[in-house]
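Peer 1: Some structures are shown below for you to check.
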Structure 1
Amino acid sequence: MNAESILKSYQHFGIHLGLDRIKQLLKKLNNPHQQVPIIHIAGTNGKGSVCAYLSSVLAAAGYRVGRYTSPHLIDWTERICINQQPISATELQQYLERIVAAHQDMETPTQFEIITAAAWLYFAEQKADIAIIETGLGGRLDATNVCEIPLACAITSISLEHWQILGPSVADIAGEKAGILKAKCPAIIGELPESAKIVIEKRIQELDCPATWVKPAKDLGQGWAQYDRTQNISVNQHASAAEIKYQLPLLGKFQLMNSAIAIAILQTLQNRGWQISETAIQNGIAKTKWPGRLQKTTWKNRKILIDGAHNPEAAIALREYVDRLHNPPSPINWVIGILATKDCDDILKALLKKGDLLYLVPVPEPNSKSPEELAIIAKEVCPELALCQTFSELTTALDVAVGDKNLIVICGSLYLIGYFLQKQLS
């Protein structure tokens with residue numbers, strides 16, 4: 001069995017949050033999670049970008065950096081990287097086989113627990129200097145939440161997502177994400193809704209965490225940003241230089257916040273003796289890549305934009321970005337597929353405007369919302385669409401959408417973006 005088939009064999013166990021199984025499994029593997037210092041990142045949006053910035057900068061500073069993120073776009077190997085290089089398919093298969101053998105006399109782990117254990121084991125055996133770990137779902141009971149003393153914990157953003165599992169309100173979700181915070185461990189926090197901020201502040205006080213509440217970097221124009229160290233500083237830190245200017249390679253206004261969170265985390269490491277120069281920060285950020293998020297690409301020689309936009313907050317950010325691209329506004333050709341577990345109404349409400357053209361497709365996943373169901377919702381939230389058409393497959397819809405000169409945007413699901421990137425390569 002190859003890596004994908006091994007992992008697929010665990011898919012039917014579904015999502016089953018809890019730490020008992022992963023801790024038991026890691027113990028059987030000699031506790032690899034205790035052998036590598038980590039930075040732990042949670043949040044509704046932005047955590048992947050922050051992980052990408054951190055791993056790029058720390059590698060530029062000369063460190064051997066593990067990075068664990070989810071989901072992947074094309075291949076499972078993307079989730080486990082050292083210095084931006086994914087684990088090889090052969091290595092991943094070998095690690096998974098060892099993990100499968102290790103859990104035979106215990107309760108069967110979930111798919112996410114299996115791949116998470118593989119990441120920990122790989123980073124430990126590859127002697128990573130540090131690992132950047134992104135939570136999968138929530139935080140408190142997420143399989144990544146097994147380290148008692150991280151170097152730092154960060155919460156990038158909080159909005160209403162996965163409410164069926166994490167709780168019905170933003171405050172409930174904040175409580176779950178606050179579960180990654182540890183006693184006296186530095187906490188770096190992005191901009192949050194007031195109800196979430198109250199919950200996070202209370203937890204920070206209970207745990208006596210030195211906290212940095214991050215403000216976004218200043219937009220200097222032409223892809224440049226400026227981070228003010230004196231604004232983003234906790235009580236127990238000192239600022240080495242007042243400001244740092246850097247080039248932002250990732251698109252979207254929200255990258256001013258994501259990059260600032262990353263630099264605030266690096267600032268925390270600097271204060272703990274890590275050697276990270278201003279040049280390493282500038283070069284590392286400039287070289288950061290994070291595919292599938294406001295990425296410009298092509299389809300049949302037509303320029304298009306692709307973005308996950310799989311929750312309302314991300315959809316709002318995408319709409320703001322395309323509106324800034326077109327002033328005065330012009331119709332957008334939206335190619336959209338959304339999972340049934342997502343807030344389809346609010347995602348479509350955030351994206352669609354009068355005169356837009358909508359091409360609805362299924363996400364190639366078992367729990368996709370049907371294009372026909374999405375069409376009913378779309379016509380309710382935006383009755384003044386110029387076109388609303390359903391298709392049985394993404395590439396068929398794209399071939400129709402490229403027929404005019406409007407901006408074409410594929411969005412609604414990272415799984416849909418991954419499928420597109422596969423088709424682009426084939």
Structure 2
Amino acid sequence: MKAPTLGPEFVGRTGQVLERLNRLYPALIDLSLARLETLLARLGHPERHLPPVVHVAGTNGKGSTCALMRAIAEAGGWRVHVLTSPHLVHVTERFRIAGRIVTERELTGVLEEIERVNAGAPITVFEVLTAAGFMLCARHPADLAIVEVGLGGRHDATNVLDRPTACAITAISMDHEAFLGDTLGAIATEKAGIIKPGVPVTTGHQPAAVMDVLMRTAHTHGSPLWRRDHEWSITPAPDGASLRYNDPHGALDLPLPGLRGAHQIDNAGLAIATLRASGLPLPQRAWAGIAQARWPARMQRLSGHLAALLPAGWELWLDGGHNPGAGEVLAQVMAEWADRPTHLVIGMKQTKDATGFLSPLLPHAASIQAVAEKDQHLAQPVADIIAAAGGRATAGPTLHAALTHLAATAGPDVPPARVIICGSLYLAGVALQLDGWEPD
């Protein structure tokens with residue numbers, strides 16, 4: 001097997017270590033976790049020395065659900081580790097340790113330690129980053145660790161966690177078919193691979209084919225399954241200004257989540273249900289923490305250098321959704337924004353289903369421009385995106401050019417509009433850099 005090319009965002013001393021480790025990519029496909037288990041044993045099994053762990057899988061909403069759980073726990077006064085992927089601008093974003101993003105110096109030191117202990121054995125970069133995350137979490141005291149699956153679940157490196165406190169499975173849709181299967185049932189089977197015997201597992205709204213797999217797997221493992229509108233529910237108040245949550249532990253009256261979009265209500269409910277199902281003793285004040293959740297590139301309002309290219313009164317938004325399920329969710333957001341036109345600036349990864357992503361968006365877009373940035377890893381050609389849009393799209397062909405073009409269309413008789421940059425987390429990373437964003 002040829003090692004995957006690391007993106008341009010892997011830079012500096014940290015990137016140099018990861019590039020050396022990337023040369024150790026296994027020659028043969030091996031879907032077991034044996035490589036990482038061997039490495040972790042040599043490192044003293046840091047994955048066995050973590051605070052209570054919540055393990056999160058799914059297609060869409062994993063990062064948002066992790067961010068909501070973090071916000072809840074921190075509102076309760078807890079120290080929280082969060083391991084997520086991918087990163088947007090710098091690899092350190094993957095490791096939030098006891099509430100703070102790890103320093104590059106500490107991460108590089110851990111990666112160099114792993115490099116020495118691994119001693120040239122075949123390994124993947126994601127396995128190395130997973131080991132690094134467990135080492136960082138084990139070395140810093142915390143009350144909770146939230147771990148996001150990288151890809152799938154059953155064979156994902158994070159699945160070396162053999163006894164999490166709870167598992168959550170977010171919305172499942174078609175994505176990564178080459179690795180996970182070409183049906184919802186097959187993909188759900190891979191995601192359900194994180195379910196452990198006796199460990200509670202929660203999920204939100206799912207297609208019937210997905211829910212069948214989750215119910216069957218949970219039953220096989222004797223794992224309590226909490227489903228939305230069965231074991232738990234969450235509903236907006238009639239005025240749309242608050243939420244009502246219910247589960248076997250009782251009812252909660254809550255503020256709206258800090259993350260934008262109606263779909264975040266499902267993610268907020270799932271975050272609450274997961275922590276409640278875990279039995280962890282969070283104080284009552286914690287649950288309102290959903291209002292404090294922040295997660296970059298998930299319907300994020302930009303206000304920096306890119307936003308300044310647009311006329312006064314215009315809004316610039318960024319969303320990293322990149323598969324058909326994410327397209328449907330984004331279309332729902334656009335349908336709710338009927339007060340002004342919404343323009344799309346879209347760039348996608350080469351392997352993604354551009355037609356499936358764009359199809360639900362087309363009826364709601366005032367215009368569509370396709371872009372491919374120079375530093376956008378594995379960018380899909382602009383011409384391919386235009387074709388996927390059925391000719392509705394025009395060539396940006398860059399973010400700066402696309403936004404400048406939209407600004408030129410403004411005039412005294414043209415109402416302020418919204419612009420959404422979307423289609424790829426790699427594009428989102430470039431957009432954040434150009435806008436001047438810094439992780440907090």
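Peer 1: Consider the structures 1, 2: one of them gives 16.6, 48 for Rg and Dmax of the Cα atoms in Å, for residues 126-301 alone as calculated from the coordinates. Say which. Please report the intermediate quantities before stating the final value.
Peer 2: Numbers: 1: 16.9, 56; 2: 16.6, 48.
The correct label is 2.
Peer 1: Which structure, out of 1, 2, was distance in nm of label points 7 Å out along Cα→Cβ at positions 102 and 190 calculated from, if the result is 2.5?
Peer 2: Details: 1: 3.1; 2: 2.5.
Attributed to the structure labelled 2.
Here, each number is a calculation from the coordinates, and none is a lab measurement. These numbers were taken from a predicted model, which means no experiment stands behind them. Cβ atoms are built from the backbone, for glycine too; each structure is taken alone.
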